[in-house]
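Please treat every number below as a calculation from the coordinates, not as lab data. What you see is a predicted model; the values in this text were computed from it and never measured. Cβ atoms are built from the backbone, for glycine too; each structure is taken alone.
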Structure I
């Protein structure tokens, strides 16, 4: 695994850790939604990174496709990130 992939794994673990710290020590109503979703996303990310050889081959095929739809993935990831940001500010105001 490259350094950037290792940093992504560290990021996923840190995100899960921080959201649980926030839930335990700064609990707000409905914060469990954010905790659940971010924990599941972190677990999925970590599972993809542990199987990096298989995952990277699939991504290369997807990226190199004749009519790549990578821009749709970028927009989806940006929208989900903005959604998490809004939920975070709304729940932990």
Structure II
């Protein structure tokens, strides 16, 4: 039966991974080092790290920060769409004025 770890342990392991990842040649090596320090299975740490990388909010622990990141990404996406429309319009009007 799998063990359940509290959120604080998980956050600490992921934070330690991100702080030390540049010191190791691979993600697996960094996860192994962190798991050895905390006494956790390396596959568990690796899973936590991979899960956090999926939405781009790895290392962000506060739900408010995650929500802010989602809102800002949506805003960036809308602004990029607006810029694409403006570029197309500028190209169209430039071709008419010649």
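Observations
- For relative contact order in percent (Cα under 8 Å, 6 or more apart) computed as 20, the structure of I, II it came from: II
- Highest-scoring label, criterion being distance in nm of label points 7 Å out along Cα→Cβ at positions 42 and 74, among I, II: II
- Each of I, II could give helix-only ellipticity at 222 nm (-39500 (n - 2.57) for each DSSP H run of 4 or more, over all residues; to 500), but the derived value -28500 comes from I.
- Given 1.6 for distance in nm of label points 7 Å out along Cα→Cβ at positions 34 and 66, calculated: source structure among I, II: II
- At a computed 2.0 (distance in nm of label points 7 Å out along Cα→Cβ at positions 18 and 82), which of I, II: I
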